[in-house]
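Heads up, there are several structures right after this.
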Structure 1
Amino acid sequence: MIEVKHLYKRYHNQTRQSVDWLLKDVNFTLQKGVSLALIGRNGAGKSTLMRLIGGEDHPDRGEVIRRCRVSWPIGVAGGFQGSMTGRQNLKFLARVHGYTDRIKEVIDFMQDFSEIGKAFDEPIKTYSSGMRSRFAFGVSLAFEFDVYLSDEATATGDAAFKAKAKQVFHERLGKASVIMVSHEEQILRDLCQAALWLRKGEAPVWFDDVNEGLDAYNESVKRGSKGAAKQASQQTSARQAA
């Protein structure tokens, strides 16, 4: 279970002055077995909240309580030693995460999933961006967590690789949950049960049903677009009349 209590977060501008709250009074409890879609406009704080949940960043106020094993964001390519091979990096991580007796199992999964072939035994610094993304994605799924963090992770690779990634998510969700950010709305509907609508500088809205959350968000975007178009039309008419 993950509990987020009265969480606030903001960043400073170049002059070190505080700006408005990006996340404001975020409160929710994610129960075991529930997968959550984070929705909202660009800049609403979805990726920031993901980093706070994963422990990569810290809130200005409030707290994130983790009573389960939470992954790092799936597909994040940082943290690898570039001069070491993919195999060497993976063995090191397996030992760190207590998989000393399951290293072969982890390696077999990675080689099958990432599809990088002989490059698995080449230094990571020689990988292309695509190979590095596949490797990073595979490493994230090679270890078992209670909650996986996915920030546009399934956008990696070609159509076949995306389909494989989605299938692995389905398999993982039989035992674990996912907190997901994605511009692919259908994957949110397919994989998540609940939704949290983030609104920059305002308290977010929780939906027990992901479809209700996405429908409410889409309707808000539609109303906002119509309002903006109407305002632009009025401004144009005023200029022409002048």
Structure 2
Amino acid sequence: MYLNSIFTDPEKAERWLEIAVSSLQPMLEGALLYTIPLTILSFIIGLILAILTALARISQVKILQGIARVYVSIIRGTPLLVQLFIIFYGLPNLGVTLDPFVSAVIGFSLSVGAYASEIIRAAILSIPKGQWEAAFSIGMTYTQALKRIILPQAARVSIPPLSNSFISLVKDTSLASLVLVTEMFRRAQEIASRNYEFLLVYSEAALIYWIICFFLSILQQYMESRLDRYMS
């Protein structure tokens, strides 16, 4: 009935088109100013944290192993939304008040760091032990072998799953709307609350998310095809 009224009522169809066009600009601004920067910044920080965590997990220092295990367990064992709420709404009870964008970056970075660390750790462990032995046999230290031999090979293995994590992060940034970050989905919520056309506005937001992820998927396929040349 609802969709039929749109196709049969020219005035309603015109109103839908007007809302769709007028809502496109603020949602794209939200994507360009918040969603994409939030994704990139969180992923970079999270990736650095993931590398450090993965190295701690495979180190011989028990304390580092324990800290890394606890961190990964907590982040993987609790919902991302709860983590964001603790950072943004909970920390003020301890006297720590953070900007919404900063809170979102911290929350997403911690999440990326925990999940990506397992990808990187698995990639490092997939390198044959003979590579380590060969590096040590020519006089390399553990750090030199790791930096020059192991990590470059592990990077080629981990890039495809890390690319999937990056694409997933684009969609996860919609949760930042719940901690008052005016990213794309927050803009969609504001627009829909004014005109009550929730189906139209949210579908339009979903389409924008899909387009972004579609182009990232193409980039991922290109990177994987380039890597295959070196792994064959």
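Here helix-only ellipticity at 222 nm (-39500 (n - 2.57) for each DSSP H run of 4 or more, over all residues; to 500) was calculated and came to -13000; which of the structures 1, 2 was it taken from? Among 1, 2, the structure yielding -13000 for helix-only ellipticity at 222 nm (-39500 (n - 2.57) for each DSSP H run of 4 or more, over all residues; to 500) is 1.
Calculating mean count of other Cβ atoms within 10 Å over residues 92-99 for structures 1, 2 picks out 1 as the one with the greatest value.
For the set 1, 2, ranking by mean count of other Cβ atoms within 10 Å over residues 60-67 places 1 highest. Quick one: distance in nm of label points 7 Å out along Cα→Cβ at positions 132 and 196 came out at 6.6 when computed from one of 1, 2, so which one is it? Corresponding structure: 2.
Computed from the coordinates by the stated procedures, all read-outs in this text should not be read as laboratory data. Since we're looking at a predicted model, the values are computed, not measured. Cβ atoms are built from the backbone, for glycine too; each structure is taken alone.
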